[in-house]
Structure I
Amino acid sequence: MTATATSPHALYQWQKGHGYAVYLRAERTLLEGRLLKLLADLGFQEVSAEEEKRASFSRTSTKVLRLARASARVSMEVRSSDGLDRYGPESLRSRPGAEVYMHRHVGLMVFSAASSLWDLGLVSALETTEELTGLRVVLNRYLSWALAPHGVVGFWGVTSNEGFVIMRQGQSFGEAVFVDVTRQATFSSAGMRPVAGDYTILRADRPAPAVRQMTREELVSFLTTHTTYLSQTGLPLALKRATLLLGSNARGEWGGMAPQEGLSNG
């Protein structure tokens, strides 16, 4: 993949300084202020033409999400209502050789673990907070799938001084925390933070019980069932190992936050 000064597309890499081969390629006509700010919040940095020439792209480990304005047919499919709204705005279905993910009124993504190039057709004009939150959810789903082979696991929530807080998707407004257990680091809109020492994971998806401390078994079970990885077949082995290691080496506590109405991952 090469770029020139007149290229109609711009390439962004997730956490560029940390070597993850996860990219987003967007049409420059889409890159107005709101989308650029969202990409920066999610940890994407632009790759220059010279950097792209020097980069090494692997067919097996590199993932590139091509973001473009959706076609008329895709826009009609995404905007239509087929009776699934009561289950939330997201859907995931399989078709031969690929998975199709849709977030109603936002966009449709076609991807395959066997392919380096994934496609997202954007329907939303990103004119409202709800639309921006929806696209944040979509892009965090992309990161969840693209980073899974590397053992990087995501959770809806935010970081804290002691560790991080796990919420429902609706509570977090699409914010996510990604944990690389091997590198002992978390990545979120707050940047990279180390996972070390007396690390605490707060559960804030529902009111806290009288006993606030979680057992190791309770924490591991909770982590395994509350990731940002959306699948019809459950977590892949790499993420099961990551949640086991994370839950075995952290302290789990119930937070004191009241739940809000929103989506969950299970």
Structure II
Amino acid sequence: MRVPALSDEILTLCSQMERFEASQSIPNTGTGARREGEAFEHLVAELWVAFRQVAESGGARVSVVPGPRTRRYAKLTVGPRSLYIPAPIASQLSDPAAGTPRWLEVVYDVSELVASYPGATEAIHRYSPDTGPYAGSSYPGIYSGLTIRFDDTVVLEEGGVLRDKILIEYKTAKSSARRQIDGNAHERLSFQIMQYLEVATRYTRCSFVVIANSAFIRYRNKYHVNFHIQADRLANFAWFTMEYACFAAQYSRFLSGLLAWLFSGKTRNEETAP
């Protein structure tokens, strides 16, 4: 089956994502108090809808399946291959009685991750403080009930076998002085990358894709080069693959790679390699 090309709508949205930038910082406003990044995520949501339309017009079968909590995913199927992509929460389920497909998790319980490695008992032995409310056997209380959350996921499944689970983070940056990226741009993303290294070992194949705006290549910063270096280093380990997309050509290359895999079975990274 022929691999469909990206639509003009997709290319337009990619350009809008590239140009996106939040307004200048406001003094005495705490980190996380402003949610201008939601506008960027809205563009990404439109992008997934347009992607679904391209796949469907190319001959993919489409159904909407439930994800964890209130999430929805569009399942795009061509032959034995199925690609799960984010769908709007308001999307009508194809089968309301269906259970949540495997591998669509984006929220992970810290206690479960610790239980997997190094184990709760070993964590107490190695990490707990000598004094204080979380000393000794009380140490698990410091993380009990807390979770690690990723922004989104895309899943590649073939014949019921996981080919790749892609964890996704959406990230926007800005430069109040229009010279250098504001200093608090990457604290959460740095932590998410470390958590990806832990989560990835739960799957036979798990990638991490950062979709960011182009402020990272318009202004001076230490993040762009170093995240690429980290991705290159991670490529030496079979479990880990990280991609960092922050301009239109990279977004479209990522999407083209997904279409190539869905319609032809071609390895996605053959399309996404620079």
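Out of I, II, which has the highest value for relative contact order in percent (Cα under 8 Å, 6 or more apart)? Let's see the in-between values first.
Working: I: 15; II: 20.
Going through I, II one by one, relative contact order in percent (Cα under 8 Å, 6 or more apart) peaks for structure II.
Of the structures I, II, report the one carrying the highest value of FRET efficiency 1/(1 + (r/R0)^6) of positions 145 and 249 (r between Cβ atoms, R0 = 35 Å, to 0.05).
I
If we compute Rg/Rh (Cα atoms, Kirkwood Rh) for structures I, II, which one ends up with the highest value?
Structure II gives the largest value of Rg/Rh (Cα atoms, Kirkwood Rh) among I, II.
Kindly point out which one of I, II the value -0.34, -0.58, -0.86, -0.96 was derived from, the read-out being log10 I(q)/I(0) by the Debye sum over Cα atoms at q = 0.10, 0.13, 0.16, 0.17 Å⁻¹, for residues 113-240 alone.
Going label by label, the one that fits is I.
Using the calculated result 3.4 for distance in nm of label points 7 Å out along Cα→Cβ at positions 89 and 201, pick out the matching structure from I, II.
Derived from II, not from the others.
Tell me which of I, II gives -11000 when you compute helix-only ellipticity at 222 nm (-39500 (n - 2.57) for each DSSP H run of 4 or more, over all residues; to 500).
Among I, II, the structure yielding -11000 for helix-only ellipticity at 222 nm (-39500 (n - 2.57) for each DSSP H run of 4 or more, over all residues; to 500) is II.
Each reported figure results from applying straightforward, stated rules to the coordinates on display, with no laboratory input. Note that the coordinates shown come from a computational prediction; the quantities given were computed from them, not determined experimentally. Cβ atoms are built from the backbone, for glycine too; each structure is taken alone.
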